[in-house]
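What follows draws every value from the coordinates through simple rules; no lab data is involved. Source: prediction; values computed, not measured. Cβ atoms are built from the backbone, for glycine too; each structure is taken alone.
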Structure I
Amino acid sequence: MSDLEVQTLAEIPAGPGLSQMQRVTSIFSAPSKTFEDIKRGNRSWWMPWVIMAVVGYLFFAVITTRVTMQTVVDNQSKLMSESQQEKMAQMPPEQRAMTAKWTLYITEGIFIASPVFVLVVAAVVSLVLWGTINFIFGGKASFGSIFAVWFFANLPSIFKSLLGVLVLFVGGTPETFNIKNFAPTNLAAFFYPNPAEANKALYALTSSLDAITIWSLILMGMGVAIVAGVKRSSGYVAVFGWWAILVLIGVGWAAAFG
């Protein structure tokens, strides 16, 4: 092909971008199409954010009606380490009651403000990945494109929430509901049906090996590589490298303070 033909092809404008719904559906059928669309400059992220918020509030409503937030807090108290339980038992009754009250408020507040927390997490993770893929792997991604990739790559998380809803309707009991591991998508859910009897470090490790999380990480690595214009392997190393670091930190923390 001659230089003139190459130049002519380069000047051909890109076709129309994908619609919002096409970007959402493509992430499950042909994710590279969504990421290529983001690379072309279509960095809108509001649709996956709205979908995750709606599903999240649905999950919150089901928990509130079938479990109650007080039961959620009580169940988490049962999973505390012995040292934490002893510390709570040594508190004066008034202080213990106040602590329990504030724990309930905070738990409810996290659910209610979850869309805001999602934005904060997306911004922090995107900033880290933006710096990693550009300065370490020589990419040329903008922060906005990484930010959009994060939202679309995390769309599979809605299936975990929906599975949690299903579990509560078909067989889950309020007394065994664990808000930190509510769906059987990871090894911990199968190896340690009773988290209170599990080794804290092993539980942290096996709960990290989650099918939905790994699905999202694969999408994230692919998307980061595409918008940055680097090899897929670079995107996967960047994403899974940071994930491995966080897993090790979590396991170490559980081993030391669990």
Structure II
Amino acid sequence: MNEQAVQPEVGTTTGLTQWQRVANTFTAPSKTFEDIKHGNRSWWMPYLIMIVIGYIFFAAVTTKIGWNQVAQNAIHMDQKAEERLQQAPPEQRETTMKITRYSMQGGFAASPILVLIVVALASLVLWGTINFAFGGKAQFGSIFAVWMYGSLPGVIKTLLGTVVVYAGMAPESFNINNFAPTNLGAFMNPLDTNPALYKLATALDFSTIWSMVLLSIGVAIVAGVKRSSGYIAVFGWWAIITLCSVGWSAIMG
């Protein structure tokens, strides 16, 4: 009998495990994104990692800072909000503080749902941009998976923020909007710095830029376009959002 080589089915790939994709995101990101392009779009591992680390940070803030203090700090760092609060009657001040505290605490508690919503909306925008503006052929599921893996550098920032909190930082100096020293704004006093300059310094965040580089690479790979197109699409949106945020801070400041 003639022996025939068994050929693998067309379109099937063994692929990487999710742990391999997570590791490669930091060491060889192209391998992770090529694997996603080949149809291995499972994203629950990076999502689970982000949620677990986020809840560890949530526990650190709850036990070491306290959400009453977090709310007070947030209002204190907004001079106009603090002035309005001081001029309000005692009952209104108490209500405002409760709303501020519960909204912040509730936002962290609901992070598993909020992360999915934010990633879905952002992926939809990026999917439309890379396909219609740059002629890409990416599927939405691929962009969604790329975004999940590309967001992993944010875990480093969250871990660093947890370490800072447990290291004994003064609760009065804690800033929920900039909790880790990963950008220039973390070394500035928001009360003594021009609001627009502070917003820009905060936007130039190491973990954010790292994530955008990963997103640029991943989007270009799964869409089958030039690497430069991925960078333009990702950093273009970041520039628009940053400029709008800085401009708004300049107007309101």
ask   = To which of I, II does the computed value 53, 32, 18 (Cα extents along the principal axes in Å, for residues 46-133 alone) belong?
value = II
request  = For the read-out helix-only ellipticity at 222 nm (-39500 (n - 2.57) for each DSSP H run of 4 or more, over all residues; to 500), a value of -22000 was computed from one structure; give its label from I, II.
outcome  = II
task = Work out distance in nm of label points 7 Å out along Cα→Cβ at positions 78 and 158 for each of structures I, II, then name the structure with the largest result.
result = I
request  = Assuming 1.3 is distance in nm of label points 7 Å out along Cα→Cβ at positions 214 and 238 as calculated from a single structure, say which of I, II it is.
outcome  = II
